[in-house]
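Take a look at the structures listed below.
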Structure 1
Amino acid sequence: MKRKDFIKHTVVVSASFFISKDLLAKPKGPVYGHGNMRYSMDDKWGQLNPEVNPVNDCHEMVQDSKGRIILLTNETKNNVLIYNKSGKLLESWGHEFPGAHGLTLTKDGKNDYLFITDTNRHQVFKTSLDGKILMTINCPMETGLYKKIEEFVPTEVAVADNGDFFIADGYGAQYVLHYNAEGKLLSYFGGRGTETKNLDNAHGVCIDKRKGTPTLLVTDRTRNCFKKFDMKGNLKEIIQLPGACVCRPVIHKNYLYAAVLRSPVLDNAGSGFVTILDKNNKVVSNIGGSAPVYTNGVLEPMAQLEKILANPHDVCVDDDENLYVAQWASGKVYPYKFTRV
């Protein structure tokens, strides 16, 4: 082949490669979200045979250090379903958590562990990844905050680097309770009330280290906001999210993700979406929701725009920046996957 013909052939082949690559990179179907946080949806990703592996409410999801996606459901035939990132079921276990609600992953040395909150049993459990119960936290009657065990309805756990953990009593007395790694109660803050430090539907809690110094983000769902506390429980900031009844905050790198169960109030069924905030806690994208608009620095009320989600309860972010959304009271649907584009 002559040199000029070789060059022409090389150019054509290279161009064909890049065109093919570009075509392959384009998502099939609609794209949801805003700015550079946009996603394609696969609503069949987590679908299984409901006769074999049923779900009821799909409450929360995490990714373990092996890259597996772990789902918690309050279906006692299999409380925990473990998938790979392609949606293949790898493992299932758990029959003892009728009120399975909160799922938190933590590491203790080289091993992964889970914290599971059960709203029916009024307890919190630390388990191994294969379901062995290692610690049980009961209603802290010694605080004097509770007159009976049933008043303690824990919804979430956040774990600090030193092993201390914080339990959000989001369906109970609305306190965040601080324990050491051995399960000894150290302190508490929040509680039901009308002061800004108080909480109402303290559904979620997480530790935020995006700006260096660790802080606690706590959901105040009926007031459409997250509240930032220092690690001793002193209120530092209110992150207003008008129109969004948010579930737990999920931190991944510099972003905060949250399922919005309903909008603008909890009575409005089937009106959820997913919201994403940047490092400065400014909303940058809503999946299935209206575009975030700030007027004079104030966020305008958000709402569901595209009915792709009914009542989303949690969002999990994997190591490829893809999202998995679990839904509550949404016809027993399995989790959806949103691939970043």
Structure 2
Amino acid sequence: MSEQPVESQDTSEAPPPQEHAVQQRQRASQLAQAVRQELQKVLIGQTAVIDDVLTALIAGGHVLLEGVPGLGKTLLVRALARCFGGDFARIQFTPDLMPSDVTGHAVYDLQSEQFKLRKGPLFTNLLLADEINRAPAKTQAALLEAMQERQVTLEGRALPIAQPFMVLATQNPIEQEGTYPLPEAELDRFMLKLRMDYPDADEELEMVRQVARSTRADMLDVQPLRTVLQAKDVLALQRIASDLPLDDQVLDYAVRLARATRSWPGLSLGAGPRASIALVRGARARALLRGGEFVVPDDIKGCAMAVLRHRVRIAPELDIEGLSVEQVLKQMLEQIPAPRL
């Protein structure tokens, strides 16, 4: 049974505009929560990560998933693709992957004696860039134009990418052998950077129990998941989220957080204006996901760590002392007062 489309309405007795907007938000929230329930069937013990990925989807942003092998990073993306009725493509990043393998290239056609453009896997709705830090910076940079401008330039022609478009990249920690750190410009294109940690004992027990019953060796099967979202539904969710009311005090709070990173003790590099925009977009998406009528300061605070952690750098002296970016940001979030609405 498919979910009710977000845009569907009875035109015979149209409700007042304000009431109609409330109904639209409620249907959108129900649709997003239905996707969450499907994802939780196969990804056990990662509720916060699921919510953050859905936040990025609703906000129209890209996600960088980091964690040691075997925590379910690729499984999460495959499960989301299963729940989504649009196009899905996967690129396995390797040291010998070329930029043209990502974007596409021109091929000479003997019959017509002309060059024809062959589009790469980048032309899709949902792109899994698996182990993105296994490829050198030159290949990673092939994603930059697509992530920012939703287009790819091939042979001098700017080719648009169908909407919605979302990149979900996975990477192993930089300390792992044979990896390349992502360039600053590319990191800034990711709206959120999420960390996947080990599950709790009870959650791991349930995971092992489910996988032991699976017929697919050591992995969970995503085939039973329902297709809940179509491309037009995602675009509708993004539009409805962008219209959620946002008080000027909440907007100011988001900007203050981003600007504070540029002069905060212990941080040698602060976040740029993209962080302020990502905080506001992410907060609106979180508000829609929880079924809220408007954005509250906790929505900003809830996505601040994922928005900021890859956009700032810790000072060398604190790094030597063993402090992490997360610890410094947590301290900052506790000390900067949030508005009271």
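For relative contact order in percent (Cα under 8 Å, 6 or more apart), which of the structures 1, 2 scores highest? Before the final figure, lay out the partial values.
Working: 1: 15; 2: 22.
When relative contact order in percent (Cα under 8 Å, 6 or more apart) is calculated for 1, 2, structure 2 comes out on top.
Out of 1, 2, which has the highest value for FRET efficiency 1/(1 + (r/R0)^6) of positions 54 and 222 (r between Cβ atoms, R0 = 25 Å, to 0.05)? Walk me through the numbers before you get to the answer.
Details: 1: 0.20; 2: 0.95.
Max of FRET efficiency 1/(1 + (r/R0)^6) of positions 54 and 222 (r between Cβ atoms, R0 = 25 Å, to 0.05): 2.
Hey, helix-only ellipticity at 222 nm (-39500 (n - 2.57) for each DSSP H run of 4 or more, over all residues; to 500) derived from one of 1, 2 reads -13500; which structure?
2
For which of 1, 2 does distance in nm of label points 7 Å out along Cα→Cβ at positions 126 and 270, calculated from the coordinates, equal 4.4?
Values: 1: 4.4; 2: 3.8.
Of the structures listed, the value fits 1.
Taking mean count of other Cβ atoms within 10 Å over residues 118-125 as the criterion, which structure among 1, 2 has the greatest value?
Top value of mean count of other Cβ atoms within 10 Å over residues 118-125, among 1, 2, belongs to structure 1.
Where a number appears in this text, it was derived from the coordinates with a stated rule and is not lab data. This is a predicted model, so every value here is computed, not measured. Cβ atoms are built from the backbone, for glycine too; each structure is taken alone.
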